[in-house]
Structure P
Amino acid sequence: MRKGIGIVGKPGGDTLLGGVLALAAFAVYLTTLAPSIGFIDAGELAAVAHSFGVAHPTGYPLFTLLGGVFSHLPLGGSVIWRLNLLAALCCAASVFFFYRVFLSLLLAAGKKPGPDSAARLSAAAAALTLAFSRTFWSQAVGVEVYSLHLLLVSLVLFAFLRALPDGAFAAGSVSDPAPRRKAWCFFAFVLGLSFANHMTTLLLLPGLLYAYFAAHGRGPSAWKNAGRVLPFFVLGLVPYLYLPLRAAAHPALNWGAIVDARSFYWHVAGKQYSGWMFSSLEPAARQFALFSETLPSEFGYLALLPAFAGLIALLRGARRIFAFTVLLFAGCLLYAINYDIHDIVNYFLLAYVVVALWAAFGLRALLDPAGSGRRAVRVTAAALAALGFLGPLALHYRAVDESGNYAVEDYARNVLTGVGSNAVILTTQWDHFIAAAWYLQVVEGERSDVVLVDRELLRRSWYYRYLSRRHPWLTEASRAEIAALLPELDKFERGLPYDPAVIQSAFENVVRSLIANSLKTRPVYVTPEIEPAYLGGLGRLPQGPVFRLYEVPADGSSPPFVPREIFFRPFPKDNDYFRILAGYYAMAHANQGLLLGMRGELEGSEYFLRKALALKPDSREIATWLGQVERARAAVRP
C-alpha cells in the first residue's frame, strides 16, 4: 500500500486480474442470456427505456436514461436482447469492482507487507462465487434495474474505500479527511447516482457512516468534509429531474402521470408500495425463513463454510471491518424481510455480497501459512476456493439459464393476436402479460390499436389522468362513476380516514361502467381472473387465453364460436412462473373444450380437454370434465 491513495491503492496487476474475472463471468452470462421478454417488470422496463418513458415507482431515472441510450445502439438483435445484454455487462463489470473491494478489505485487515497472493486468490474466488450465486447471476440474464444497482453498489464501495486513508480500519486511528477531498467528492457523486437508480442504496448507509466516522472521528473536520462533498451527492441525484420533465411530455408509458410536487414525491418515495412495508411480524417471519432456507443453496452450500470462518476471523482480528460488514448485512436483511412482496430475493443482494466477502476472509485465513500452520489446511482452503465458484456454476446453470425462454413473449402475442380490432382488454396479469404487451405495443409496434386496462391500477388516482390523456373516449364515457371514486381514493392516498366499503363499491361501479360503455363501440375482453361481479351480468365467450364479453339475449343464446388453436414454444424449465403460465394455457384449452361439449361437438371438446390436461396433468377438475366427455362420446358410438 502506498500512502495518500486510500485503501484501494493504485491500479496494476489487480486491474488485470479483475478484468479477467469480469470477462469470465460475462462469457458465462452470454450463454444464459434471455433472447426475449422475461417475467414481471422486464417488458415495462424495456419499453420505458427505449421510448424514454416513466417507469413504475421509484422511477429509476438513471436506468431509464442509460438503458434508453443503449437500446438505440446499432448492436444488432432486438431491443429486448440489447437491454438483456446491458444487464450482463453491468453484472460482469460489478464482478470487477467487487473483486477490488474484497481485495482492498483483505489487505486492510492483513499484517503482511508487500504482495499477498493468498489475499488475491481469496478475493478472486469470492468474486466468482458471488458472480455465479443464483440471485446475482439471475440479474445478468435479463433486463432489470438490479443489474445496474449491483454495478453502482460495487462502485460506491470501491469509491468509498479509495477515499478512506491507509489504516482506516485499524483500531484507535483517526485521520483528517481533507487530503482526500477529491476522492470523497467522487464517492458522494457515485452515491447520488446509485440513489438515482434504486432507493435501496439507503441500505449501504449504516455501514458507510460507521466506517467514515470511525476513520475520521466526529470532530469538526469530519463534518466539514461531509458538508463540502454534499453538493456532489446532490449532483448525482440530478437524473430524478428527468421524471417530471419527461412526464410533462406525456410519453406512451407514463407511470404516475406526475403533474406536481406531491405526485413527484409520491412516485420517488414509492408510496404506492408503502402498504407492503413493515406491515406486521408475520410477513417478516416468513421472509426471514425464506432467506434462511435459500441462503445455503444460493452459494452452492460450500461457500458458507469459509464465510462463517471469515466472520469469526474478523471478530477476532479486525473489529472495525467486522462491524462495517455486519451493519451492511443486518441493514439489508432487516429492511428486506419487512417488505411483503413475492420476488423479495432481489432485495437480499447486498446481504449476499457481504456473505461472499466473509467467504473471502475465511479463505484468506485458511490459506495464510502463518495462520493455519499446516499444509493440509491450505490445500483444503484452495479446494474450497475452487469449488466455491465451480459449485454454484454447475448447480445454478440450468435454473438460471434463460437462453431458450420465449414463454412471456408467446403468451402476450397469443392474447394480442386473438382479439378483434380496437379491442379493450381488462386484466390483472402483470407478471405474465401486461408488461410484455406494453413492450410489444410500444417498441415492436404490434397491436397498438388494443387498449390495455390494468384493473388494479384503476385503484390509483394517477391512472385516470394517464388514461384520460391516452384514451380520452374511455374515461369520458364513465365520467360520473370516476368522479364518484376519485375523492374516496384521495382520502386513501393521503392517509385520511376512509371507508373501504365505499371505495370498493365506487371502484366496482367504475369497472362495470368502463366495460359497458366500451362494449357499445368496441370488442371487450377479460382475462379469466376477472370476477363475474365486475362484469354486470355479461356473458363470456372463450377466445384463446381470454374471454370476449357479450350482452346475453333474452333467450340465453351465445354468439357463434370458432375454437382457436394456441401455439407456443416449449417452456425451458419448471418454476412457479412457468406453472402459472401453463395453468393459463390449460384453462384456455379447457374453456374451449367445455363450450364445444355444451354445444354437442364432443370430438372437438375431447381434443381441447386432452390438450388442457397435458398442460396441467394434476388437475382433477380437467380430468373429470374429460372423463365426462369420453363417456358421452362412447355412449353415442354405434
Structure Q
Amino acid sequence: MTRMRRRPALTAAAEIPAPGGAERRLLGWLWRAYLSRERALLAAAMLLMALEGATLGLFAAAMEPLFDRVFVGGEPQAIGLVAVAVAGIFVLRAAASALQRVTLAQATERTAARLQHDLLAHLMRLDGGWHQRHPPGYLIERVQGDVAAVSQSWATVLTGVGRDAVALVSLLAVAVAVDPLWTLVALVGLPLLALPAALAQGFVQRRAAAAREIAARMATRLDEVFHGLAAVKLNGIEGWMTRRYDDLLARRVRAEVRGAAGRAAIPALVDLMTGVGFVAVLLYGGAQIADGSKTVGQFMAFFTAMALAFEPVRRLAGLSGVWSQAAAGVARIRAILEERPRLRPPARPVPPPPGAPEIVLRDVHLQLGGHRVLDGLSLTAPAGRTTALVGPSGAGKSTVFALLGRLLEPDAGEVLVGGVPVSALDPAALRGLFSVVAQDALLFDETIRDNLLLGGPPVEDSRLAAALEASGVAEFLPHLPLGLDTPAGPRGSALSGGQRQRVAIARALLRDAPVLLLDEATSALDPATERRVQGALRALSAGRTAIVIAHRLHTVREADRIVVLDRGRAVETGTHDALIAGGGLYARLHHMAERGTAVPGALVAPD
C-alpha cells in the first residue's frame, strides 16, 4: 500500500499557534515588521474610526431631548435644533466613515504588497531541496491566500479597536449617565461569556489552520492540472483529476462550515446575554418610568444606547475568532520568512576568475532523497574547449549543471571553476559566468524582447539582429503580430517548442558569458534549423568553456572531449573516434542510437 507523504513540519506544527501569548507575539511581530511602517496612515485611520464610533453616542444622547422636549413636552421650537443636531451627527459619521475606509485600505494594501514582496524574494533564495518539499501550489497559497487573509483580518481587528470600541464606550457613557444601575443590570450576563468564548476561539483557530492547509493542497492540485493539461487530456484522466479536486473541495467545505459555526457561536452568545439584560432592565426600569422617577426621554436614550451597542459588542466579541483565523496564516508566513537557505554566500567571496575558466569536479558525491546521484564523479572541462557529457538517463548529467551553479551542494568532493571552489564565490557572480540553454526552454509571460533581455539593459540593434539571425528567431519573427513585442504567453505557450528553444538560444548569445552550458539545446528543432543553430552555437563556443549535455550523440561528435557518465561516475573520457574505437559504453550507446534501439534498463537509474 502506498503511504501518503507527510507534510513537513513547516506546514503542520508551525500552522497552529498556541492561543494567548503566542498570538500576542505574532501580532507584535506583525506590527514591528510591517504595520509600524504605516503608523501615520494607521493613526489617521484610527482617529477617523474613533470619530465615527463616537457619533453613535451623540445620536443616543440626542434621544432624551427629542422625546422629553419635543414628543412629551410639546416644545415645537426644539424640533429644528434637534433635527439639525441629528443631521450634523450623520454628516460627520458619513465623512469619517468614508475617509477611514480609504485610509485603512491604503495602509492595508501597502502592507500586503510589502509582505508578498518579502515572501517572494525570500522564497527565491531558499534551496532547491526546500522547494522539492514544498510544491508551487502550496507556496502560491502562502504568498497570496495567507497574506490576503491576514491583511483582511488585521484590518478588521483595527476597525474593531478604533471604531467599535470607541462606539461602545460612548454608548455605555450615555447609558451610565442615564442610570448606572440600569447599565449594570443590562450587562449582568456578559461575564458568563468568558469560558464559552475561550472554547470557541480555540475551535475556530484549529478549523482555520485546517482550512488554510486544505487551500494550499487545492492550489497544488490546480497547479498540477494547468501545467500538465496536455498530459491530462492525452491520458484521458480528466475525471480522475476532477475527483481528486472534489475530495479537497468537500474537505474545505466541512472545515469552513465548522469554522463558521465556531465564529458564529460567540456573537450568538452575546445576543442571548444582551436579551437577558434587556428583559431585566424592562422589568426593573419600567416601574420607575411608571412612578415618574425616570422620564420617557431618559428611557429612550438608554434604550437607544443599548440597542446601538448591540452591534459593536457582537463585532468585538467576534474579533477573537477573526484573529484566531488569521493567526495560523501569520505563523506560516513568519515560519517561511525565518527559513534560512542551507547554501549561504561566503563571508568573504573570492573574485570570479577572468576569461574562460577550467571546470573541475573532483571525487564528488551527492545523494538526493536517499538516492545516490553522484558516486565519486571526477571530470575536467578544459578552459576554452567544448566538453560533452553523455550517458544513460539518470547518470547524473543534469546534476553537474546544478552543482556548477551552486543550486546543490555536494555531500563530499570539490567543484572548482577557474581553480576556485564554487562555495568561495558569490552566487550572483558565479552564475554570471554562465549562459544556459536547457532542453525545456523557460520563457516568461512577457514579450519576446523581455524574454531575451531578462531585465537587463537594452542592446545595440546590430548585436540583437545578429543573435536573432544566428538562433533562427529571425525566421519566425515576421509572422508574429507584434514582432519582438509579441507576448510569449504563460511559460511561453504562445510559441511552439522549437520557437521557444530558439528564443532561449538567442538569449544565451546575447548574454555572452565565458561558460556555455547546453542541455539538449537543439532537441526541439527540425533537422535543417538544428544544423544552422549548431553552427551558431559552435561559433559562440569558440574561446569559451562549453559543457554540452547530449542524448542524441550525433550532436557531440565534434566536441574536444566527451565524458561518459554511468551511475554517477565518469567511466570513459576521450574524443568521439577514440571512444568508438574503445568499444566501451559510448560505443554501445552510439550503435544503439544508430539502430534506434532503447538503452537497456540496466543502465538506467532515476535522476
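A few remarks follow.
- Of the structures P, Q, the one that 15.7, 47 was derived from, the read-out being Rg and Dmax of the Cα atoms in Å, for residues 258-297 alone: P
- Structure from which 1.16 was derived, Rg/Rh (Cα atoms, Kirkwood Rh), options P, Q: Q
- Answer label among P, Q for the case where distance in nm of label points 7 Å out along Cα→Cβ at positions 50 and 498, calculated from the coordinates, equals 7.1: Q
- Answer label among P, Q for the case where Kirkwood radius over Cα pairs in Å, for residues 426-561 alone, calculated from the coordinates, equals 16.1: P
A short reminder: the numbers here are calculations on the coordinates, not readings from a lab. As the structure is a prediction and not an experimental result, all values here were calculated from the model. Cβ atoms are built from the backbone, for glycine too; each structure is taken alone.
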